[in-house]
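Just below sit the structures, each encoded as structure tokens.
Laboratory data are not the source of any read-out in this text; all were calculated from the coordinates shown. From a predicted model like this one, the values you see are computed outputs, not experimental measurements. Cβ atoms are built from the backbone, for glycine too; each structure is taken alone.
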Structure 1
Amino acid sequence: MIWWKLIPALLGGYLLGSISVAVLLTRHLSKGDVRKQGSGNAGATNVARVYGIWVGLATLVGDGVKTALAMYLGSLIAGNPGMVIAAFGCLMGHCFPLYFGFRGGKAVSVSAAIGLFLDWRLFLILVAVFFLTFLATKRVSACSMTAAVAYPLGMLALNSFPWYALALGCFITVFVIFMHRENLKRLIKGTEPKFTLGSRK
């Protein structure tokens, strides 16, 4: 593989990741901006909180589709390294979307989709950790950060990933926690709200 092929894989992943499903879907429903509602985050959790579970799930599926497409195109361009670098680009685009003023989500849905398309067993580990934490806390931010910590641990347990995929997993841990830093402060203070489903506003 020629290293320069990673550049178009990265850029393609970023441009696809910049398609903010949360913003587009909620604009279609209400002509509003979900980033001005609820928690202000352009992610599936906030969409579900404001618009209901089905719209939240549609956002989650849309984020998964764009991630799968980015990783597939990356693999066509530069094989497995291209797939992983495209996944990284998609993650950055999702959080800092070019088309929407660089204000996007908090990396959770795309990180989960990356796990699914790297290895379905890793995805099951992440989902199990997420929901066990939810049963214990009822706080999605805590679930997201706990699953992020489990990301590289699950990869190591499966022992089936190249070093560059494991490096991405370690980055996801740090990055997801960074994106949830305000939630972490509230969790420490005991002021982080529990997740509740809302109706369309």
Structure 2
Amino acid sequence: MFELGDLRFRPVEKEDLKLFHKWENDFELIMYSRGKPINFMSMEQIERQYDEWIKKEKETHFIVELASTNDPIGTAVICKEEWSNVKTADIGTYIGKKEYWGKGYRKQITIALLEMCFIFLNMERCQAWSIEYNTRAHKALEACGFKKGGILRQTALVNGKKWNSCHFDVLREEYMNIREELLRGTLGEKLDEYLKKHCSLVKKHMGNAV
């Protein structure tokens, strides 16, 4: 498990699928949760999807919890892309409990995913996709250093209108230039404790390897 600030990231377990079924069939939620909105899923489909996730070593799916209460509030994913010789991760997230919308958790989740990708998985770049009208997601990505790289035109039909998909990406060096600022905004006085903890873990495992 990985923790950052108020949040904990743990692997998706089979008992979480009922929660996924609820979230994946919430009309308002799925309009904002993926690049292909209005795509409802049965429990059987979700179970098959879960079985596929287990087989794919290149994908890591998380339940995002409040660390203080263990209350699950959303999901996140890191997909290691194989099409390029530059190590790339495709990240995604949504907050399933709508009472937590607009409270800054999307940005916290994005920072945590970037920490995992750049600091622990040694990625060189991260990318994300979002539907054109999901401006809250765009703002969160841009606040974390992502730049809008382009669009795919008219990829989704929602409410009788065709919408574009927007592509965002951030390079490792771009993130590292603003990393301390982003972490301090999330962790405040706990920043030094966070950095010290993970440095200690690295040293410990390096020592074990020797």
Practice problem: Looking at distance in nm of label points 7 Å out along Cα→Cβ at positions 27 and 131, point out which structure of 1, 2 has the largest value. | Solution: 1
Exercise. Match the computed value -0.45, -0.90, -1.04 of log10 I(q)/I(0) by the Debye sum over Cα atoms at q = 0.10, 0.14, 0.15 Å⁻¹ to one of the structures 1, 2, and report its label.
Key: 2
Practice problem: Using relative contact order in percent (Cα under 8 Å, 6 or more apart), single out the structure from 1, 2 with the greatest value. | Solution: 1
Quiz item: The value -12000 for helix-only ellipticity at 222 nm (-39500 (n - 2.57) for each DSSP H run of 4 or more, over all residues; to 500) was derived from one model only; which of 1, 2 is it?
Solution: 2
Exercise. Identify the structure, out of 1, 2, from whose coordinates FRET efficiency 1/(1 + (r/R0)^6) of positions 3 and 83 (r between Cβ atoms, R0 = 35 Å, to 0.05) was calculated to give 0.65.
Key: 2
